[in-house]
Structure I
Amino acid sequence: MRAAVLWKPGKPDAIRIGTVADPRPGPGEALVRVRATSVNRLDLWIRQGTYRVALPHILGADVVGELEQDSPSGRWRAGARVVVYPGIFCGRCPACRMGHESLCPTLGILGRERHGGYAEMVAVPETNIFPLPGSLPWAEGAAFPLTFLTAEHALNRAALRAGETVLIFGASGGVGCAAISRASRRGARVIAVTGSPQHVPTLRVLGAEEVLMRGSSDLPDRVHALTRGHGADVVVDPVGKAVWSSGVKALARGGRYALVGVTSGAEVEAELRPVYTRQLSLLGGFLGDLGEFEGLVEELARGRIAPTVAETRPLTEAMEAHGQLDRPHFGKIVLTP
C-alpha cells in the first residue's frame, strides 16, 4: 500500500511517500481502508523528535474509512463506514475497567505508539471503531476524533455548567473550535482568544459571544470587565506557556484551569499564593475516554457536531500539509489517500 512515511526526525521533508507492506491485523483487530486522516500538532512533535518512535513510522491519529473485511467478532461487516477512537489502551487495568481509558498506565495514541492513518490502510482494535454517519463527508469525519474528544474531556474535567463563563485560548485551532462548539451547546458563555482577526466572524458563528486578541497585555482585565468583575469560571488552554499567566489571572475565585496542550512551550513560572487564596483548580486533560467518544459519535450522527475543515490535500502532499500547520489557518488540515 502507499503511505506517507516518516524516515527520520526533522523538517517536513523527512516525510516521504512510499510503498510499504499492508498491515496485518492482530487478534481482536480490524483492518480499515483509510478515506481521510487529519494533521495534528502531535504529528509535528513526533516528526521533530519530541516523541521518539521506531522508524520508519506512519503518523496519523484521526482515521475514518471503510472496513476492508468483516471484523473478528462479526459485529462489523466489510464496507462499513467507521470512525476510530484514537486511544490505545489495555482494557484490563482498574482505570480501563472503570471506563477511564485515558488514565490507563499504558495509554498510547494511534500514529504515535503504533502506525496511524497516513496510509491507505490501518489496523486498529475492534473496540476502537464506531459508526460514521453515512451523510458526513470523509474530511469532516477526519476533523472530528482527536480535537472533539480532547475538548469534551476538558470540559467534563472542569465540570462546565450552563450559565458559566469559559475562556478558550487557541480558538482558531482544532481543539479551540471544538471547545467553543461544545461549551456553547452546554449553555455556557464563551469568550474566545485568537491571534487571527479574520477569524472573528466565524468564531462567533461557532458560539463565541466575545472574541479577544491573543497577546493583549490587558486580557485578564478585559475578561473581568466582560464578566462584571467575576472572571472566567473555566479556562481551556491548548497553548501553554504563552498564555498561562493571563489565563490564571482571568479566572474567577474557585475557577478551574483545564490544560490540554503546550503548543507554545511547557515551562512556566507560577505564583502559588493565588492558587490557594482564590481556591483555583488546575486540571490536566489528555485525550478522553471511550464512553465520551461514544457520546460524541451519537451527537455527530444527530447533526449536533459540525467539524471545521481548513483544507483537504491528497496524502501525497503530507509534507506540504505539515508546513501549512505552522501558518495561519482555521480548523483542521485533512489528508485523503
Structure II
Amino acid sequence: MSLINQVIKSKKTDLNPIWIMRQAGRYLPEFREIRKKNTDFIKLCLNYNLATEITLQPLKRFELDAAIIFSDILMLPYGLNQKVEFKKNFGPILGKLNLQEISNFNEKDFTKKLKPVYTAINLVRKNDLTLNKSTIGFVGAPWTLLVYLINRKSPKQKLITDFFEDLHSIKKILLVLDKFLKIHIKNQIDNGAEIIQIFDSWAGLLEKKDLPSYVYSPTLSLVEYVKSLNVPVICFPRGIKDYKIYCDNIKPDVICIDYEVDPIQIRKDIKIPVQGGVDPKVLLSDKENLKKEVKKYLDIFKDHPYIFNLGHGVLPQTDPNMMDYLVKMVKDY
C-alpha cells in the first residue's frame, strides 16, 4: 500500500507522504519543451502518450508519492461536446451551452471522446515509476463546472451578474453534471486511478446561504459514489470559509486546505486526514523561508494524519531546484 493510502486508510501519523498540485506542468523545462510543440491544450490532454510522459516527468525528478494524471477539469464539458479552448494569458473559453444537447448526450459517446484520458491513466499505473505510489484521478466539483458552463470563462473574482437568473436550467445542468461526473470517475478508477480528488476551485465565490444547494449536496453525491467504489476521495473546496462544516456535511476521506486558512484551527476542528495548506508563493522565496514554512505545517500536523501539499498549484515561475529542496525536506523531516 502506498504511503498516501496508508495515511488515508490507516490514519498513520508517522509518515510524511508528499505530492503537489500541478506537479506535472508549467514550471518544468521538459514540460515547456512539449508544450511549445503542442499549442492546443485540449489536444495535448488527449494525446495519451504525451499525457503519460508529462504525468511521469516530476516522478523522474523528485521523490513524490503520487502521480496525478495530466488532464483538466474542463475535459468534462469537452466530453459533452461543448467547445473548450485555452487562450494564452487568458485561460479557458467555453462555447455557448446547449442544455438540450448535453441533457440527451450519449454515455458511450462521452466515454469515447475521453478515452485517451483513461488510456493515459492506465499507462501511468502500469509504469515502474508509479510502483508503490498512488495514481490520482480527478474531477471538477459540480459547482465549479457549473461556474465555467454558465460564465464561459474563469470568473476570477466574480460571476456574471445574471448568473442565478434561470434556476430551472441550473438544476438541470447540475443533474447532467452529476451523471457524467460519475461516469468520468468510474472510467478513471476502472483504468487504475486509486484516489479521486474533487477540485472545487470556485467554492469561495458563494455566500454561506448558497453552499448547501450548490456545494454540499452536489459534492456529497459524488463523494458517496466514489466511496461506493471502494476508492478514497479527497475534496478541495478552495476559498471556503468553514472547513469544519464542509467536512461534517460531505465527509470526504481527506480534506485539502488552501493557504488562507489557519492550519492550527484546522487541526483542532478536523478529525479526518488533512492535505495541503502551504502557499505556493513560498517556493518563489529563498530556501530559509521555504524551510520555515514547511516545518511549520509538518510540526502542526505531526500527530495528525497529514499529506504534504501546497494550498494551490505550483506557480509557473517556480524553480525546479526549490521543488527538489521542498520534497527532500519533507522526506527528511
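I have -7000 for helix-only ellipticity at 222 nm (-39500 (n - 2.57) for each DSSP H run of 4 or more, over all residues; to 500), calculated from one of the structures I, II. Which structure is it? Could you put the intermediate results ahead of the total?
Numbers: I: -7000; II: -13500.
Structure I accounts for this read-out.
State the single structure among I, II that was used to calculate P(r) over Cα pairs in 20 Å bins from 0, in percent, giving 32, 57, 11, 0.
I
If we compute mean count of other Cβ atoms within 10 Å over residues 64-71 for structures I, II, which one ends up with the highest value?
Largest calculated value belongs to II.
Out of I, II, choose the structure whose coordinates give mean count of other Cβ atoms within 10 Å over residues 88-95 equal to 15.8 when calculated.
Of the structures listed, the value fits I.
To test your reading of the models, identify which of I, II gives 5.2 for distance in nm of label points 7 Å out along Cα→Cβ at positions 24 and 248 when calculated.
Checking each candidate, the match is I.
We did not get these values from a lab; they are worked out from the coordinates using the rules stated. These numbers come from a predicted model, not from an experiment. Cβ atoms are built from the backbone, for glycine too; each structure is taken alone.
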